[in-house]
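Multiple structures are listed underneath, in structure tokens.
Nothing in this text is a laboratory measurement; each read-out follows from the coordinates by a stated rule. Quantities reported herein were computed from a predicted structural model and do not represent experimental measurements. Cβ atoms are built from the backbone, for glycine too; each structure is taken alone.
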Structure P
Amino acid sequence: MDDEPGDMVVETAPDRTGYHALLAGTAVAGLVVALLLLSSPDLDTELMLLGAGALQVAPFVLIAMAAYLAEDSRPLRYVTGILLLGLIGALVLASFALGLVAVLPPGALDSPILPEGMEGTVLALFGLGSFFGLVSLVGFLPPVRRLLARAVPLDPHSFVHAVALVLVLAMVLVPPVPLIVNGAPPLLSEALLGGEETGQSSGDLARSEAYSLLFIIYASFLIVGLFVRRTFSEGLERLAFVRPTGRQVVFAVVTALVLVVVFGLVDRAIATVWGAMGWAVTDDEAYRRLFSDVLTPVGAVTAAVSAGVGEELAVRGVLQPVFGIVLPSLLFAALHAWQYSWDALLSVFLAGIVFAWIRKRANTTTSAITHGLYDLILFGALAAGVTI
């Protein structure tokens, strides 16, 4: 029916913020979490898995929110600085603890006295970790940020970017400390591997990965300023976490398959060089034991999806638009320093460069599909006992 002259026509503005989609997605996520909790045979364990997923990202979200609010408040900048120092300190202590436990003789943890001859290792682990933690604070120096801004899209005048730079530098420098001091990744040590199995069922693993991924997704939006600087739609655009085209999906699948072959050759080349130089390489048997929980169909799929989406959102989605390709790729490699030796870390760094290029040419979703499928093939091969 046509409107008569004088009738009031009320037009509903389209939702350009994306909050309707956010609300719907949150409702679905809440329902899934509720169903997982209700269906769990052990509610205490389920709550621990849920809490662990939240604790993984909570410090980063807290610091990001504080940094945004501190842009126009000097007192809040001091608060943000204290929180940042606390997080760097926790990273140093975690790296120190892993490095120390990895080389302690059997039964040493039961004694309050440090075994004889360990003083040098303790000093090196704690001293080098603390030194690198302090070095990361150069990100607060304006000349350093101005110099870096010549090569990457970093805003040297932004307090948020300064905080992010300090944190990124800390996460690049501190995790490799046990590998530098001990010569081997701590998570592959006999002390931390223990028995043949880690003891986590594929069901627990799937739930743990699901919770972690859920919190990483929400954390990524909050870290890029959701509710503070950006609407949900703007957050999607900032993260490049968008619906891929059909061609992009095909490209991601084909690229993942090609990368499996290419990096199989790259890894062999690196191993050859490492062997010729007499350098230690990653222990394949220890690596298989570490990832024994993912050597099932459920474990492989959940781990691949979690790594593909979670790592791409955090590294390529959040960091790459500010820090370019190289620095986030270094961080991507450093995040694996507790489980890989230098040979594998070089391979991880090169893979990160490829994922970063895909994100730059397409979007984060495409790089996530590539990354997830690549990991899924590797986990499947590992489960089948095939060396790629």
Structure Q
Amino acid sequence: MFGAICAKRAGADVLLLEHTSRIGKKLLATGNGKCNLTNLTIGRGDYRGNHPSFVTPVFEQFTQKQTLGLFEEMGLVWKERNGMVYPYSNQASTVSDLLRAELERLQTKVLTEVRVKEILPVFSTNSERRTKGDYIKKGFLLKTSKGDYTADCVILSCGSRAAPKTGSDGSGYKLAEKLGHSIVEPLPALVQLKAEGNYFKMIAGVRSDCRLHLYIEEKLLAEEYGEVQFTDYGISGIPVFQFSRFAVKALWEKKRVFVLCDFLPEMEAEALYEYLYKKKQRLLSTGNSEDLLLGLLNKKLNLMILKEGGIPVQSKAAGISEKQLKSICRLMKNWKIPLKGYQSFEQGQICQGGVDTKELTKQLESKIHKGLYFAGEIIDIDGRCGGYNLQWAWTSAYVAAVSAALEQ
């Protein structure tokens, strides 16, 4: 939608083909329905891929400021929170409706429920050099479920395999492959992780502010802080999403992956031990082990830690040894969570992988076929949570669309 608008504004004759019944479905789910449309503090480290530095020259062509300026022209009023930008309405539908209205204002032709089956480069023989068998490319032929279309340029912005119910079903990868492009293995990203352990049903539904350290083959790869959500299968929440792409890739490669969870990141281990020791002294006559942990964590987490530490819940606090106190501290500060898998594309917010950036110019044009462009999540670039992926969508769409329009 954004690319079609930018191409139309740049003077191109635009046809937008959508294989679902309505354009913009996936946008409605972004930001938990609030549409975190960009982030004011974007840096190179916020993007991943086989070649993450690829984003730098692309962002130099269209920034967050330019994005917000264009949305303001369409009528969007926005607000910012911790660098994250949302429509003032707190509704993703506001952004989708504004894009749809702008398409209509520009009289852009949009066809829905049209599935593109194949994209073929069209060549014609150069009459002056016919004997040499030379050919000149004259555009593309698009074979669809509702007839054939021709175009001077084509932009593939079909999304990934994440959230296929919204129309993002991975069909763009097949079109790109048929055109000779390499696809980096698509895998879920910004997704929940499955863990080993029989205690997760016990703590399902608990939310706790934690510091997480992701290890792959004993090597620390990432660290995140925030609210972790414990489920009956493992871990979820923003800090998990932020490093999930690394965990997923490693698990897919059959590597050993685990997370160390600090339930009390604001308290040093020594301070925690001193707190527990002093509290134990106060509970010598009456308290039990559950009373010892009361006031620290969610009750379910406290009970889990006692159980994993081999301490009966109703045992007297006075009977807890120094060794057991140290064990409690270790479990609270370094809870080890071995990972065994990840949720599917249906649950993933985005994908990692896609069209190899080595085969694209900084204008996002194919190095294989002149006039073929790519934009958005179909490219092997994925971002952190916080508006980074939508900004990549806007920026890549603008760059591809304007470059294509100027080529016509």
Comparing P, Q on mean count of other Cβ atoms within 10 Å over residues 157-164, the highest sits with Q
Value 0.95 of FRET efficiency 1/(1 + (r/R0)^6) of positions 117 and 165 (r between Cβ atoms, R0 = 35 Å, to 0.05) was derived from the coordinates of, among P, Q, structure Q
Candidates P, Q; helix-only ellipticity at 222 nm (-39500 (n - 2.57) for each DSSP H run of 4 or more, over all residues; to 500) computed = -22000; producing structure is P
If P(r) over Cα pairs in 10 Å bins from 0, in percent is calculated for P, Q, the one returning 4, 20, 26, 19, 13, 9, 5, 2, 1, 0, 0 is structure Q
Output 16.1, 51 (Rg and Dmax of the Cα atoms in Å, for residues 213-284 alone, calculated) maps, among P, Q, to structure Q
Value 18.3 of Kirkwood radius over Cα pairs in Å, for residues 181-308 alone was derived from the coordinates of, among P, Q, structure P
